Structures are given as C-alpha cells and as structure tokens.
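Trainee: Dropping the structures in below, format is structure tokens.
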Structure 1
Amino acid sequence: MTPFIAELLGTALIVTIGDGIVANVVLPNTKGNNGGLVTIVLGWMIAVFIGVYATSDISGGHLNPAVTIALASTGKFPWDLVPAYILAQILGAMLGAFLVWMIYKDHLNECKDPSAQLAVFSTGPSIRNLPQNFITETLATMVFLIGIFFIKPAATNLGALSALPVALLVGGIGFGLGGPTGWAINPARDLGPRIMHFILPMKGKGASDWGYAAVPVLGPIIGGILAAIIYVQFLQ
C-alpha cells in the first residue's frame, strides 16, 4: 500500500466511523438516537485509533492536513509530499461521508431538521460568532498538535501504543474544548464531508453553510503552524 492510499483509507475510516456515530446520535429512528456527547466523543476516539493504527507504519498516520502542515513546518516531514497527503485526506473524507450517506440514507431522508442533516457531515458552532469560533478552532488545534509532537512513534509490532495516545488526545480535546464548535481540528474531516453534503441528494436538505466552512479549514491549519512554532522555539 502506498502512503497516498494509506492516507486516503485512514481518513475514510475515521470519517466513516466518526460521522456514522454522529448520524446514529442525531438522526431520527436510529438505535442510538439522543446518545449524547459522551457517545460522540468516544466514537471519534475509536475512529481515530483505528485510522492511525491502520496507517501509521505506512504513511505516518497523519490523516489530517493540519498535522501534515505542522510536521512539515518543523522539518519532520518533506514539503514536497504535503499536497499529495492533503489530497488523499480530503478524498478519503469524501469517501467516508459517502459511505455514511449510503448507510443512513433512509434516516437522512426522514430527518426534518436540515441542521441535523448537516451535523452528520460537518461541524458547526453552538454560538455563531465567526471570529470567536475561528479562535476556538485555532487554539484547540494548537493544543492538539503540541500534544502530537510529544507522542513518540511506537515500534512496528506495537503500533497500538502510538495510536492510543492520539485517540486519547482527540477525546480530551473533545470533552474539554469541543463545546463551542464541535472540535473539527482537521480541515479534511470537515471539508470533505461538507462537499458531499452539498452533492448528495437528501429530502429537505438545507444549505451546506459555506459561510462557516473557513473556520474549521483555516483555523486548524493556523493552529497547527502556531504549534509548530511553539514547539521549535521553546519545547524541543
């Protein structure tokens, strides 16, 4: 498996499981309806664990443009590979969102709330204040990436030991900092599914809220770069 395919597959796994958890919680007449925040955070932890575990030995298990750009900014990853990694991550997120749509198609069509339909695919703020939402995503991703920089790669035969701290970090960010915006902390995780929400047919579908899309895309990228600067200048 090539690193490109690994990044595509790993991101698809994350989004399929993660967005599937959200669909199970927010859509009507599912087995997990109204499962709550704890269900969603634990589901995303499992999703990230599986994605990183499956791909870390092949591509490094970035699965997130903010991670890729931050690592390149510290010299830990070559800049010439960044565009291919980001493309793979976005395509993987789109694939994962498509699979969730296929599985939950009937429930999406039964849903009378367009905002709940969109929530299956992409993040949104609890209180819409774009400058503050942007700051939240930037700082949450900065904290996430600073944590990532201190997670040591595990030996090949102990890949779970490198994936588990990443999953726990995602859960900690979700429980602690996820309330205002839903903690995208990953541009591909938000942009790829938002594109699929825009494309795919759903009864009663509303707008894809492109006016908010820059927050979970640009905020994490800037947060990752800030984390890289802090790490290089003060922490390594």
Structure 2
Amino acid sequence: MLDVKIDHILLNGSEIVKNIRFSLKQKMIYTILGRNGSGKSTLIKALTGLLNSGVYSVNGKVLLQNNDLLSCSSDYLIRLRSSQIKYVFQDPVNSFDHLKKLKYYFKKTGKPEEDVLKLLGEFLFEEPAKIFSMYPYELSGGMAQRLNFVLAFLSSPDLLILDEPTSGIDNAVSNLLLLKLKSFVCQESKSVLLVTQDLNWAAKVSSKIAFLENGTLSDFRTPEEFFNSSDNLVKSFLTSLQMIKK
C-alpha cells in the first residue's frame, strides 16, 4: 500500500533520521517504538509533507499508488490527507479550529447523524448529541483525543496514522481504541501506522513492531519475535524504555 524509502531527514542541515525502509500492507497495524526525541513524530509527518520545508529537508521517496508523495503538489497532499491518509496527533485540542462548532467536523465526514451518535457513544460520550453544538475549547484533553479518534474512524481512510495515541486517555478508552483499531484493519482492509512509548499496549495492538533509535529504524517484526528477541540492540532498547516508564 505505502512504500517508504527515505534516505535522510535534515533539520537545519543536521541529519536526524536516515536510511528508513519499510512497506505497509492492508489489514495490518504497524507500530514504531521510540523514546522522546528519537524522531518518531518527525518521520510520520514527513510521509505526507507535513514538515516545515523552511527548516526540514527530506530526501527519498514515499510511494502510494505509484505516486511519490515527496514530490506531489501541496493541493494533492491536502486532498490526500482529507480522504486516504488520516492523522491523529498528540495535541488533540489544537487539531481543531476553535472558532468552529464541532458539528462542522462531523458534517465533513458525510456520515449519517445516527452513525456519528453511535460511535460517540461507543467512545464513552455520555450525551453525544450535545457534542454537535460545542466548541473545541469546551473539551477537556481526553475528550478532544476521543473525538479525534471518532472523526478518524468516520472518515474511513485507507491509512490511519496515530501519534502517541494512549498518552492522554485512561485504560478504558485505551482498551476500546485497541479493539476498534483491530476491527478497522480486519473488517475494512485498512492499515494503521502508530508511534508510541507504551510497550504493553504495543504488544497487544500490533501486527508488526519496529524501533527507532539513533535516527535509524529496525526491521518490523511480529510482537512475539520483537519482545522475545535475543538481539542485544532490541534488549537494550526495551530496557531503556522500561526504565523511562519507572
């Protein structure tokens, strides 16, 4: 579905990510583990031209249906991000225009109101109908995060990209998201790419896992292969993340 061959990403001339090679297939959830500052968010933003070209330089190819996204027009990429590839970022509140009521975003999905209300209820909004008349600034961080998940699923993109999806939600929502992601990729033949530091959640949700360290990405492996690896690099990386959690 998506073939990524990025030689390097430069920030103000300094190399921060290099020699990235991976392919995404349908019906799979791919997880990239990494510590803060490892370049995870930078990498996923680079895939569809979301980095500031004034400070970042990306060299390579990101192929989708024989189109190289790194050389496509900005108009094409905007259309792509509104339909085929959807992001849910770590800063959910600022994903919205605070001058627009939330009903604006639901209308953009084109889904019937009953479908919207049903999914809002599944994501534990106690009075889902009231959401339509609210403004983004009236949402808590957790509500905004859940709402971003709802809008992403309603859009039904071919590829859903999530940046630290469990960072602002409780265990109940985390487990719900896990189930919805698995259903999303299997029943609708979609793909998911996510980045996280959450080892336990990654082990449960992922089809394949890789880690980003020192600017390079390891091979993707099944969770069993990854967490039981005898590779010293993998062991050292997992130990470092576990120490951060403590």
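Values quoted throughout were computed directly from the atomic coordinates according to the rules given, and no laboratory measurement underlies them. Not measured: the values here are computed from a predicted model. Cβ atoms are built from the backbone, for glycine too; each structure is taken alone.
Trainee: Quick check for you: by FRET efficiency 1/(1 + (r/R0)^6) of positions 5 and 181 (r between Cβ atoms, R0 = 30 Å, to 0.05), which of 1, 2 is greatest?
Mentor: When FRET efficiency 1/(1 + (r/R0)^6) of positions 5 and 181 (r between Cβ atoms, R0 = 30 Å, to 0.05) is calculated for 1, 2, structure 2 comes out on top.
Trainee: Another one. For distance in nm of label points 7 Å out along Cα→Cβ at positions 29 and 189, which structure out of 1, 2 has the highest calculated value?
Mentor: 1
Trainee: Where does the value -10500 come from, among 1, 2, when helix-only ellipticity at 222 nm (-39500 (n - 2.57) for each DSSP H run of 4 or more, over all residues; to 500) is the thing being computed?
Mentor: Here the read-out was taken from 2.
Trainee: So distance in nm of label points 7 Å out along Cα→Cβ at positions 125 and 149, computed for just one structure, reads 2.8; which one of 1, 2 is that?
Mentor: Attributed to the structure labelled 1.
Trainee: Could I ask something else about it? Upon calculation of log10 I(q)/I(0) by the Debye sum over Cα atoms at q = 0.09, 0.11, 0.17 Å⁻¹ from the atomic coordinates, which of the structures 1, 2 produces -0.39, -0.60, -1.39?
Mentor: Values: 1: -0.33, -0.50, -1.23; 2: -0.39, -0.60, -1.39.
Only one of 1, 2 returns -0.39, -0.60, -1.39 for log10 I(q)/I(0) by the Debye sum over Cα atoms at q = 0.09, 0.11, 0.17 Å⁻¹, namely 2.
Trainee: Compare volume of the Cα convex hull per residue in Å³, for residues 77-116 alone across structures 1, 2 and report the one with the greatest value.
Mentor: Biggest value here belongs to 2.
Trainee: When distance in nm of label points 7 Å out along Cα→Cβ at positions 45 and 197 is calculated for each of the structures 1, 2, which structure yields the highest value?
Mentor: Details: 1: 2.6; 2: 1.8.
Between 1, 2, the highest calculated value is found for 1.
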